[in-house]
Structure I
Amino acid sequence: MAEFDASYFEANYGDYAGQNPIRKLEHYHGVIRRRLGAGAFRVLDVGCGLGLWADHLATVEPDWSVSAMDVDPGVIAFNAERFPNVAFTAGRAGDGSPDRRLDVITAMDVLEHVPEINEQFARLCEWVEPGGLLAFVVPVYDGPLGPVVHVLDNDPTHIWKWPRNRWLELSGSHLDEIEWHGLFRLLAPGGYYIHFSSRPLRSIAPAIMVTGRVRHE
């Protein structure tokens, strides 16, 4: 299994904070918030990396119970010291089970790394209450910008370099009320991170965000 320790983030995300600005995290939060409505929810972020997204959720939604997991215990320990409002746990996406089913699971730029993706995706859905929300972001490698994504993607741990329709097919096997839109993002010279979303341009975007309600048979 690939190592996702501190050296991984240094090699692939030299400016991790710069690539996760507040406006990007606010966009993720806004999409999820609109679909949930009011209430106190139990949320798990899988593949949390250095914890910025999970901490943002815990900060802007203090009534939510926010937990997060990643595979490297050292990264988890580092996150736990910085972000005390999030319950961090070391583990792989889809392994084990939570104490009780969740209202929301997020996986932001994670699923492309996960071996046995069909089985693990199904396991994540089992962790969510029926009708609860699963939201994920993945890069996609088709469309007119597909060659550019291939060239810019230097992360050797990306196992699944899929077109967007393949991710939507996987989602449709477990989720209802699926919504998705395109994401355009790039760390520009000078450290400015370009990030905007578009539904009309989702067929050509280099990444997509997908949300859906978990269906239990």
Structure II
Amino acid sequence: MLKVLSFTFNPFRENTYLIINEAKETIVVDPGMYDNVELTEFYTCIESQQLKPVKILNTHAHIDHIFSVAELKRKYHIPFGLHEAELPVLANARTAAQIYGLKFPDTPEVDFYLKEDEIISFGDSQMSLMLTPGHSPGSISFYAPKEGFVISGDVLFQNGIGRTDLPGGNYNQLIESIQNKLFMLPAATMVYPGHGPVTQINIEKEYGFLTKCL
């Protein structure tokens, strides 16, 4: 069984996740640690729980989700996976950070590309990769059917959806991703978003943002 731990980091209050299997191997999703205080918090958790990071997976490449990718690659010698459509977003990261007056470390090199409908085996469990564009061109959601959760990045939030006014955003595409991908998951599926608290698919379908605007 997979376990999910969450942190909230950086000026954008982004959610970073650890997906942990029964052997304490750990996939880091969207590492957004911005400064040494946040890195210390993250590393203390890894060490205290005796976790072994094995790879980095990103839902997308906006700066708040990738601040510490290069740092973790160097420290743990682990690979970084991203959808290929996110490469222009990644290449623009330093410029985006400058717009917000933020520092940005080295732009990380992608080691492998995530693909739609790909299955990642992780311990005794599996995660399927769902291409859910709209907030960004190559947004990926990670769905674990056995455990009943999905990490949605900035696609679906509690009573909200991702913004589409950034380069590569597309409102109609985002709505299609939510309705035809995420809302097709079992009703009780827990949603771990890129910002804000955890929610559920059935709650968002019945009471969420889309019920008010469609």
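Here relative contact order in percent (Cα under 8 Å, 6 or more apart) was calculated and came to 15; which of the structures I, II was it taken from?
Values: I: 18; II: 15.
It was calculated from structure II.
Which structure, out of I, II, was distance in nm of label points 7 Å out along Cα→Cβ at positions 50 and 178 derived from, given a value of 3.3? Don't skip to the end; give the middle numbers.
Working: I: 3.3; II: 4.3.
It must be structure I, since only it matches.
With distance in nm of label points 7 Å out along Cα→Cβ at positions 82 and 130 coming out at 4.0, pick the structure among I, II it was computed from.
On the way: I: 4.0; II: 2.3.
Traced to structure I.
Supply the structure label, taken from I, II, corresponding to mean projected area of the Cα convex hull in nm², for residues 146-185 alone with the calculated value 3.2. All intermediate terms of the calculation are to be shown ahead of the outcome.
Working: I: 3.7; II: 3.2.
Computed on structure II.
If helix-only ellipticity at 222 nm (-39500 (n - 2.57) for each DSSP H run of 4 or more, over all residues; to 500) computes to -7000, which of I, II did it come from? It would help to have the intermediate numbers written out before the result.
Details: I: -9000; II: -7000.
The read-out comes from structure II.
Values quoted throughout were computed directly from the atomic coordinates according to the rules given, and no laboratory measurement underlies them. Model, not experiment: these values are computed from the prediction. Cβ atoms are built from the backbone, for glycine too; each structure is taken alone.
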